[in-house]
Structure 1
Amino acid sequence: MTTSSLNSAAEDGATDISGFASKAPEHACRLAAIMTLFEDGGAATVSGEVMKAACKMVKYYLSQYKFLCIAATNETEIAQAQALLDWLRKNLQPGDGFATDRVLQFGPVAARRSKALDRQLAVLMQYGWVHELPAGTKIDGKKRRKAFRLSPKA
């Protein structure tokens, strides 16, 4: 593994961490130099074997950094989904149906954009708190394209 393969690894799957990933070759070179000088304080060159080990370390750090970024994103989405569930519990009875337009207008601030609401509803459906109803279900006397039901266990 070389610094060029680190570059391609950084470009392939790390667009969300591109700022950190773009420095991967530099980090690998620095680590290789440190590892070499640690073993032999008078060394003038870095061996291929040490460079390969440094690249492996940096790839590991990239994967951990990406994992932490994803985990932080998931925490935010789960917190927003929880706020939506709290709002639904406050404004509906368990088992009640609801349309997304009501949530978009009156729901929590983080749920007032359609894409954000879709993500939050997906989380709530994943955990069984909300169930999607068939298109055309009547809610508040109107046929709805998107309708959901708050779980009876809520």
Structure 2
Amino acid sequence: MILYTENPIGSTKILFSLISEFGRMVGYKVNIKKLKAFLYTSNELLERETRNKNPFTITRRKIKYLEINLTKVVRDLYLGNYRTLKKKIKQDTNKRKHILCSWIGRINIIKMSILLKAIYRLNAICIKISVTYFTDLEQIFQKFTWT
């Protein structure tokens, strides 16, 4: 669950009561120690007070949520997600290039295992990506398909 709040100190008691009530109704136990949060403030006193009064972890850089690296600074979303995606795609294609299969089989490997990851990231993170990124992916796919 992703939640944005303007008053983190005052709203945490209400939030935890709602989470525990939801967990009681559904039958889940929510581990409050695993909760993570970003704190967007320039006030050092408020930041220290929030860190001391809340039982959850306040991270400084990134949170991994459903295989997406959420970063505190928007410009780091590309580095944290799309650059690593390209690396993973290269690793997957290098790992599978020795599989003996037909041309159609290689296309199906790309469709069923590699493109799903890329499409998920593209839908989950709506940021502007350069055309060169997509041409690089296309070259990786072509190299895998034709070798």
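Laboratory data are not the source of any read-out in this text; all were calculated from the coordinates shown. On a predicted model such as this, the values are computed, not experimentally measured, just so you know. Cβ atoms are built from the backbone, for glycine too; each structure is taken alone.
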| message | Starting from the value -16500: which structure in 1, 2 was helix-only ellipticity at 222 nm (-39500 (n - 2.57) for each DSSP H run of 4 or more, over all residues; to 500) calculated from? | response | 2
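Hey, distance in nm of label points 7 Å out along Cα→Cβ at positions 33 and 97 derived from one of 1, 2 reads 4.5; which structure? Walk me through the numbers before you get to the answer.
Numbers: 1: 6.8; 2: 4.5.
It was calculated from structure 2.
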| For mean projected area of the Cα convex hull in nm², which of the structures 1, 2 scores highest? | 1
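A value of 1.00 was computed for FRET efficiency 1/(1 + (r/R0)^6) of positions 17 and 73 (r between Cβ atoms, R0 = 25 Å, to 0.05); which of 1, 2 is the source structure?
Working: 1: 1.00; 2: 0.20.
The correct label is 1.
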| Among 1, 2, which structure scores highest (criterion: percent of Cα pairs over 12 Å apart, for residues 49-88 alone) | 1
